[in-house]
Each structure stands twice: as C-alpha cells, then as structure tokens.
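Just so it is clear, none of the values below were taken in a lab; they were calculated from the coordinates. Treat the numbers as computed from the prediction; the structure is a model and nothing was measured. Cβ atoms are built from the backbone, for glycine too; each structure is taken alone.
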Structure P
Amino acid sequence: MSVEQLENAILGLTPEERQRLAVWFEENRRELLGDEPDELDEEQKAEIVRRRELALAHPELLEPWDGTIERVREQLHPPPLSCGATG
C-alpha cells in the first residue's frame, strides 16, 4: 500500500476512528519509527520539579484539564475574521 493510499484511507475514517488511530500510533511510535526512548535531561527534570513545587505552593494558578484541548485549538487556530473586517 502506498503512502497516498494510506492517507486516503485515513481521511475516510470517522473522527472516532482517527482518534483511535492517533492513540495507537503514538503508543507504537518508537517501534514504528525507531525513535530513541524519551529521556529527560537534568535541566528538564529540574524544570518539572520546579513546576510541581510551584503548583503545590500556588494551586490557584492551575487550570482545570476540562476544556484544555479546546483552549489550545483556539490558540492554534483562531476563528477567521469576519468578512466585514478590514486589515
């Protein structure tokens, strides 16, 4: 099967099937692509500890998980300007 055939097959999936495929792909990414294991360096580990300590000390700064995907999508793909807008 060619890449183009795969792309067309994926585009023919329902949104739920695409979501399942995306999860499956991410779970098997290393095996499929030969990626190195995800390892954190010392700087990244220190940043995680710092953020955890900040969250524990100031829980009022945290945002709930509910709605996070929608908020990120809105930031990445803002709604188009209306036709009456001038620029």
Structure Q
Amino acid sequence: MTPLLYVFAACIAVDGDTIKCDGGRGRLARIDSVERGEPGFQEAKDHMALLIRGKEVRCLVKRREKYGRLLGECSMSGVPSLSDEIARLGAG
C-alpha cells in the first residue's frame, strides 16, 4: 500500500494506542499499549484522550493491521509523533 495521509478533525481515544476518528479507527505504529481489563488501561486511555481532545490529528498510514484498523505514524500540531509521546508518558 502506498502511504496515505489522513487528516482527522475529530477523534476520541479507544485506548492508549488506538483512536476513533471521523474516518474510522487508527492504531499508532511502534507502540503496544495495555488492553481493556489490564492494569493501567484507564490511565493510558486518559493520556491519549487528553492529547487528542479538540485537535486535528494527521496520520501517515502505510497499511491496515489484522483487525482492519489503519496503522501509521500520527502527529498533531506541537506533537511530531503521538507514538513517541505516549511512550514518553509511560502509557505505551
């Protein structure tokens, strides 16, 4: 798949490495956050929610992963890599 740039105006956090946007679900590349029911899930989701709330999210998508989510590197104004920022916060 040729990398495609998706620009999302409205996203919500599904968990620490997945966002649901007006164009579908996306998963951040290079990190694997805790899953629902595991210790730290709510904290990881809350970190993601605070980062993306009210912001435009841009994702350079290279492929879909096994669950059909867009998989790519996402960024926002002032945050060059959401994956790196989540990892820095200890949530991914």
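Taking 2.6 as the value of distance in nm of label points 7 Å out along Cα→Cβ at positions 18 and 58 derived from one of the structures shown (P, Q), identify that structure. Traced to structure Q.
Starting from the value 4.0: which structure in P, Q was distance in nm of label points 7 Å out along Cα→Cβ at positions 2 and 50 calculated from?
The correct label is Q.
Taking mean projected area of the Cα convex hull in nm² for each of P, Q, which is largest? Sorting by mean projected area of the Cα convex hull in nm² in descending order puts P first.
As an exercise: FRET efficiency 1/(1 + (r/R0)^6) of positions 42 and 66 (r between Cβ atoms, R0 = 35 Å, to 0.05), calculated from one structure in P, Q, equals 0.55. Which structure is it? Going label by label, the one that fits is P.
So distance in nm of label points 7 Å out along Cα→Cβ at positions 10 and 74, computed for just one structure, reads 2.8; which one of P, Q is that? Computed on structure P. When helix-only ellipticity at 222 nm (-39500 (n - 2.57) for each DSSP H run of 4 or more, over all residues; to 500) is computed across structures P, Q, the figure -19500 traces back to P.
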